[in-house]
Each structure stands twice: as C-alpha cells, then as structure tokens.
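Some structures to go through are shown next.
Only the coordinates and a few stated rules stand behind these numbers; no lab work does. Note that the coordinates shown come from a computational prediction; the quantities given were computed from them, not determined experimentally. Cβ atoms are built from the backbone, for glycine too; each structure is taken alone.
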Structure P
Amino acid sequence: MFNRHLQLWQDWNRDNSGPFGDLFTGQIDLSSIGMIGHSRGGDAVARYASDDAGVPPLLPISAMVLFAPVLPITGETPDPPPIPTVITEGTCDGDVSNDPSGYVRDKLLEPDGSTVMITVAGANHNFFNTEWSPSTGRPDGIDDGDQAGSPQSPCTPAVPRLSETEQRTLAVKIAARTFNAAAQDLSITSALSTLPAEFPSATVHAYG
C-alpha cells in the first residue's frame, strides 16, 4: 500500500496526466520521504521502514514519526533502520496503554541513530486521529482516556486532559519539526527541545 501510494506521487510529480492536472508537477522532492503512522499505522510504518513488509521501500526514508504505535501485531518485532525517529505516547492512552512504544525504543537505542521519545501527560489514544474522536459523531469516536467509558485507561482525575484540538495541534508540530529537521540534516533532538516550553504536558527524552 505504501509503495503504491508513492508510485502515485511519482506519477503526479512527473506529468499532468493525473487527477490534479499540473498542481504537483515538478513540485515534490522525492529524493527521500518522511513516514508518519498512528496506532496500527505506527507499527506498519516501522515494519515498512525496516524492510519487514514483504517488499522494500520504494523511496529512501529520512525520518519516521509514530504516534501511540501498537505492540507488534504479528511475528517478530521490526528492526528499524538508524534514521531519525520520534515516538509519542500519552499517559491517558486507554487503548494501548501497556508501553506501546517499547519495542521501537529498545531497537533504536543506537549511537548511529537519533530517537526521541515524547510522553504527553493527559493525551489519550484516539485524539491523535480525527476519525476516532468524539467530534466526528461516529459510534467508535470515543475518549479512551475517560475511565467511565474505558475502564482500562491508566488516566487519573489528577491529570489535566488535552482536548482534541490541543492534542492534534501538538502532533502537527511534532511531525513538522521532525521532518523539517530531517530534510535539512539537522538534529531532531534540537528541533524538538523547545516543545515543553510551548506544551508543558510534553516531556522529551532523546536517545542515540
């Protein structure tokens, strides 16, 4: 799926025969790409970047950002390459609250890699995703950090919660700073170091 999506971007960047006309023609730098995934998508991105998805990545991957990635769904844990990697998890995640990022964090504590773990106090699992948030009105759009509806949530009443907007605003900043730094071959640790000043709920730990 990832490779097919990238093939489409190659087509749209090459000529105007696609559905967007010449909107993207010659406008996209595909010399390397950044990957982002949430929940099972986080696990999928890690596997794809690790060449553990059955096919090798179509394009070089310069960085990846994983929001609340689930534990490996099948088989062995992936062995991600030593590329800049940011893993974000919330303290009120009622879906994958059993340290979902551990499998990636343990694999990436290497001196030739750059790994940043961001823990967000009051962040849940679903608010990183517009489709799973209550504002959508969908039956599965729930606040998994609320123990009333998600008894497995590790959240406590003493922890201030983030709203949907606050949590996604933080996610956008994390992704943008990570990919901008990677594109310029700069330190993602430095790029994210000021995050707690803007979002006091965020704690940044750098490895590698």
Structure Q
Amino acid sequence: MSSMRNSHVRSVRVTVAVFLAKLRLALSNRVLAALFHLDNERVVSHIVRQVRTALMKDFVPFHLGLQHINRQTAIEQYQTTVATILHTNKPKQLCVVADETYLFIQKSSNNQLQRKCYSMHKHRNLVKPMILTATVSLLLEILLVNGQIKQWKYFNQTIQNSSLRFISSYLDITCALINAFRPRLVSDILAGSEIAYRMLEKFNQQNDIQIRLSQVAKE
C-alpha cells in the first residue's frame, strides 16, 4: 500500500494483520492490543483507521466497483452458461444478481434512527446491505450483502453504533478481498448447458399436478 510507510513502532504488514484480524475474527481492540503487543486500545483504533483509509485508496478500486472490470471480461470469464441460456435473449448480455442480507446493530438513542433501523420481522435493529454480483460470485458493486460476507465475524455480530459510519468502507474492503483472493464458487462456467435447456423445454409444459389440484379444489 503506497499510502502507508513502515515506522519504528510497527510495520505495514503488522497494521494490515491487525485490521484483518478485527474484521475476520471480530476481536476487540483490547484483545488486538494484547495479541500484537501494542501499547493500548487507542493505538489499535489509530491503526484500524489508517489501514481502512489506505485500503480504500490503494486496493479497493482495483478489485471492486463497476469500473474495476469491463463488460466483455465479466461476460466471458464470470458469467455461467446456465445464466446466459436462462436469462438472456440477445448476444453479449450481462447477467447481474442483486443480493442482500442484514447486519444487526445496537439500539440507538436517536428516536428517528431507531425507528428507521428497527425490523418488525427480526424484532431487532439492523441495516440491509446489498451487493451486485456476477453469476460466479464476482462482487461488482455494493449497494447496501451476500453469504460470503457473514463468514467475516465482524459482520456476524451486533455492530456498535459508533462504527456505523464505517460499515460501507468495511464492506467494500471485505468484498475486494474476496474478489482478489477467494476461489470462485463456480469453477467451470461452461457446465450445465444441458440442464438449462431441459429447464427451458419444461417451462412451457403443462403442469398436470397443478391442474389436478385445481380440479380437486373445485369439487
């Protein structure tokens, strides 16, 4: 990362390790200070802030966002044959999947924020992140997140309200790391064409079970 330099107190490698441990393991600043032999929690907070800023500048733009990959590459290398057969009707169409989940957050003393973030379905305060992804899970752009994110324990806990303003950056960095270093969920994008064509054939077939159930319901 060109935005950071080694110092007599810590190396860039150590600072990145501290930041990744926080996201991946959801460790508190006190525990991180003990593990990495840092003076106190304030030093950890300073490191996390520095690394977050540096990664957003030097790493994320090259591995996440609609500008980090061109349309042709996305279609040729990250779009499955199944998606092309089932969801396109013109050549060179790009299939994009929008997926979302929820991140639990603390209750807020701000009444307006509390009302906006409270879920009647989950009976908890939460925010709903969303991502755009190609059909082999290349993360294109975060809008507000999919199952891979919850493997990072920071996002699988109740997030402190003091960190809410940084959630977007943390998600960007995590998704960029997944794109850069995680293997694809689908190794062979050309597989499955026979299944896709069979699905298309059966799409317009008469559903005998549905017809029979409708007849029984009328009797």
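Some notes on this structure:
- Looking across P, Q, the calculation of mean projected area of the Cα convex hull in nm², for residues 50-121 alone that yields 5.2 traces back to P.
- For 54, 43, 38 (Cα extents along the principal axes in Å, calculated) the corresponding structure among P, Q: P
- With distance in nm of label points 7 Å out along Cα→Cβ at positions 58 and 194 derived as 3.6, matching label from P, Q: P
- For helix-only ellipticity at 222 nm (-39500 (n - 2.57) for each DSSP H run of 4 or more, over all residues; to 500) computed as -8000, the structure of P, Q it came from: P
- Mean count of other Cβ atoms within 10 Å over residues 42-49 derived as 17.0 - corresponding label from P, Q: Q
- Per FRET efficiency 1/(1 + (r/R0)^6) of positions 82 and 114 (r between Cβ atoms, R0 = 41 Å, to 0.05), the highest-valued of structures P, Q: P
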